[in-house]
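The data blocks that follow each hold one structure.
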Structure 1
């Protein structure tokens, strides 16, 4: 018999964590790993729009790390699954940001999302990363979360901001500068 994706075990608002414990789908833990999953889907959509193979490869690597983070967050806190994160994963994000930043003009203004669909997709990834980070921080206050997860999500939102700037430059589109009314 083929594996079926539906189990009918969540029909009353419960879901199972890795380790077997059942929890409400409204729990903070479920919201946190759900936001990480949502972020992963947005990154997939962004990756489909990016032309540069090196950037596509970095985005795919990020997706693998996020899947691991999701598994960690979806674990029973009494039996947590360690995330597949290493210091060099954070270093990769920092190196990518430094390389892009060296090629970009200095940031002198606030930038609004927009200007090109691919740039906008970066900003969606950035804001969803920030939401996921906030939820994971809140979860960490309730149940310990591996600190490298917090560091990774923090760097990742910065990565998407700078990637958006880099892609705007690569695409030859102007960044949308925020202008205060009356200025």
Structure 2
């Protein structure tokens, strides 16, 4: 029986996920989901925090989402408390903060680690399938994923959502 469990765990390990769309996720409301509904769209995946020096980027992310959402583009935010305890809130507190302070309308997912051995499966996949396989450096690091699920670009936290380098990369994928 233990060999079967080991085989099952290896099969379900995200490193072996064939695409980004195969990784199970939960919404900020706790509903089971995945990125399958975004297949065929360009996705900007961002790890977020509500008490960070980069938190103002939520406003730019929302503007970016509004600008491109009708062109098969989506932003997927993943709150994390990995850096300096800058996301201490519960999922419901995070959701309320984002919707109230920044009027966010893009999808936000359940708070989970993006760093170290306990990082969530999606971030294991993103990092291992990126040209830069370093750990996440800080909150608001961004991964651009093309319509087929391939990681095409990775941007440091300091790259603002409406910067030319990021918008040019997005436009090249649309």
Structure 3
């Protein structure tokens, strides 16, 4: 089986459901950004972190495939059964943040991204997640988007911030506090 089809050589692609759209279409930008986010999550999971975090990140990657499949579908024409997000998926992120949060010092300052390479990857993923969220919100202004998609992305960006703090904490790296110029 060849991976290339040549059907996109003129700058168009198909959504699930068969609708052909320009590759610069907002829907394509949305699921492309979710794919970018998923790649960063994979990069974090490949680092020297706890197996528990790696398992959680793999679960998150699965949910991001669900988000991507949803966004890649033409809401008016697709008949394909797409997996769905559940409230439990958002609750999972919130529970993990709560568990990590009880071990972290109270947040009293803005934190500059960084600390070590893995933590920096978390911050990059957080930024890409926020970008995906903004794009999905924009798409929702012109087409139906299930609210669970934006809620999940919003909560995931928070999770990635807390995970960055926890990974710094776990390795004893002090947080890089922002001290604005006076």
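Where a number appears in this text, it was derived from the coordinates with a stated rule and is not lab data. In this text, all values refer to a predicted model and were calculated from it rather than measured experimentally.
The table for this structure:
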{"read-out": "Given 44, 24, 14 for Cα extents along the principal axes in Å, for residues 30-93 alone, calculated: source structure among 1, 2, 3", "value": "3"}
{"read-out": "Test item: Rg and Dmax of the Cα atoms in Å calculated as 18.2, 62, pick one of 1, 2, 3", "value": "3"}
